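Trainee: The data blocks that follow each hold one structure.
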Structure I
Amino acid sequence: MGVAHPPTKYLAKDFAWERMATWRDAILQGLLATQVTASRAEISSVINEVATPAGRADVKKNPSSDVLYHPADRNTFMVFENEAEIAEICRRFDRDLIITTPEIRDRTQWPLIYNPKDVDRPATRMRWGLGTQGRFRPIYLGCLLYSDNAVEWYTLQPYGQANEESWKKLWTM
């Protein structure tokens with residue numbers, strides 16, 4: 001028995017990316033899109049709790065909090081700032097985290113995503129988040145690099161009716 005890959009493959013034509021101002025906004029909107037039973041206020045309260053220094057320290061106590069779930073992803077993708085907190089918030093609402101991002105291992109590879117030729121650019125793929133995944137309905141976020149020290153977080157939504165039907169089926173797992 002092995003570890004499953006995320007239940008969808010990334011094709012750019014199938015998804016609309018909406019940029020969020022912060023990682024907190026991305027997780028809030030992502031959770032609301034998956035129709036969690038909690039209210040916006042309840043979700044915001046958990047986000048604020050986890051984002052405190054004490055909340056972050058609690059997250060870091062989990063030995064897998066900074067380890068990508070799928071073994072094949074561990075040497076292929078980098079872990080982003082605040083990703084451990086996002087994964088923990090997802091678990092508190094019975095959701096798994098799937099991130100769509102370029103295949104880069106560390107910050108030295110960031111400039112590669114701006115190559116004008118497709119063949120020189122790293123592929124963009126979906127991957128599981130940190131810690132144990134594959135148990136709950138997924139939340140889909142995107143993360144792109146925009147400077148030496150910063151990333152932008154996005155929510156992903158499907159394009160077209162056929163994709164929307166497939167998307168809904170993923171959330172009824």
Structure II
Amino acid sequence: MKVSNGFLTYNGSIQSAFEITDSIRTAFAKSGNEIPGILGNFLFHVEVALQEEGFLDADFEPVKKKDIQKNSIDTPKERKYNFHFIREIGNSRTGTLNTSYSDILDKIGKPNVTDLDDQDKVKASWGFESNGRKAFIWCYKHSNPKSCSTWSIDGDIKLIKEIFGEDEVLNL
């Protein structure tokens with residue numbers, strides 16, 4: 001498995017990638033210090049790669065062997081909504097979405113435009129479109145998107161409400 005992000009690169013086994021990311025996160029958590037932006041962003045990209053390999057689930061927890069069916073590939077659930085990803089990011093926050101990272105993964109899929117955002121401030125970012133309506137979701141100033149529960153949004157707020165529900169979306 002090989003993952004590159006900015007100045008950092010990991011090239012090694014899946015198991016070692018998990019052990020390294022877990023050790024770093026545990027060390028910072030025990031010390032009470034926040035993981036520096038570039039390192040946190042890199043760890044997140046390694047963890048997303050571990051998800052793609054079927055090693056981590058949507059909540060970034062190791063998949064138990066009994067949960068993996070023989071000769072199957074762990075793929076995200078089929079989306080209920082008709083949209084496609086776009087390579088654009090939001091201009092400015094026009095609302096907030098109150099939900100978990102795993103809920104966004106379940107409904108939208110993995111982040112697709114994080115690399116276009118400010119790497120020091122944004123660790124997970126999506127851009128998508130449905131019938132000409134564009135929407136954007138991102139986690140701002142969190143070192144780990146798994147801990148983010150209030151997301152910045154821009155674009156067609158109605159589209160985001162259709163996907164996540166009226167009660168989860170607040171307009172500014």
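No lab work stands behind these numbers, since they all come straight from the coordinates. Being a predicted model, the structure only gives us computed values, none of them experimental. Cβ atoms are built from the backbone, for glycine too; each structure is taken alone.
Trainee: Consider the structures I, II: one of them gives 3.4 for distance in nm of label points 7 Å out along Cα→Cβ at positions 15 and 151 as calculated from the coordinates. Say which.
Mentor: Structure of origin is II.
Trainee: If Cα extents along the principal axes in Å comes out at 42, 40, 26 when worked out from the coordinates, which of I, II was used?
Mentor: II
Trainee: If mean count of other Cβ atoms within 10 Å over residues 87-94 comes out at 13.9 when worked out from the coordinates, which of I, II was used? Walk me through the intermediate numbers first.
Mentor: On the way: I: 21.6; II: 13.9.
Of the options listed, only II reproduces it.
Trainee: To continue, here is another question. Name the one structure among I, II that relative contact order in percent (Cα under 8 Å, 6 or more apart) of 33 was derived from.
Mentor: Structure I accounts for this read-out.
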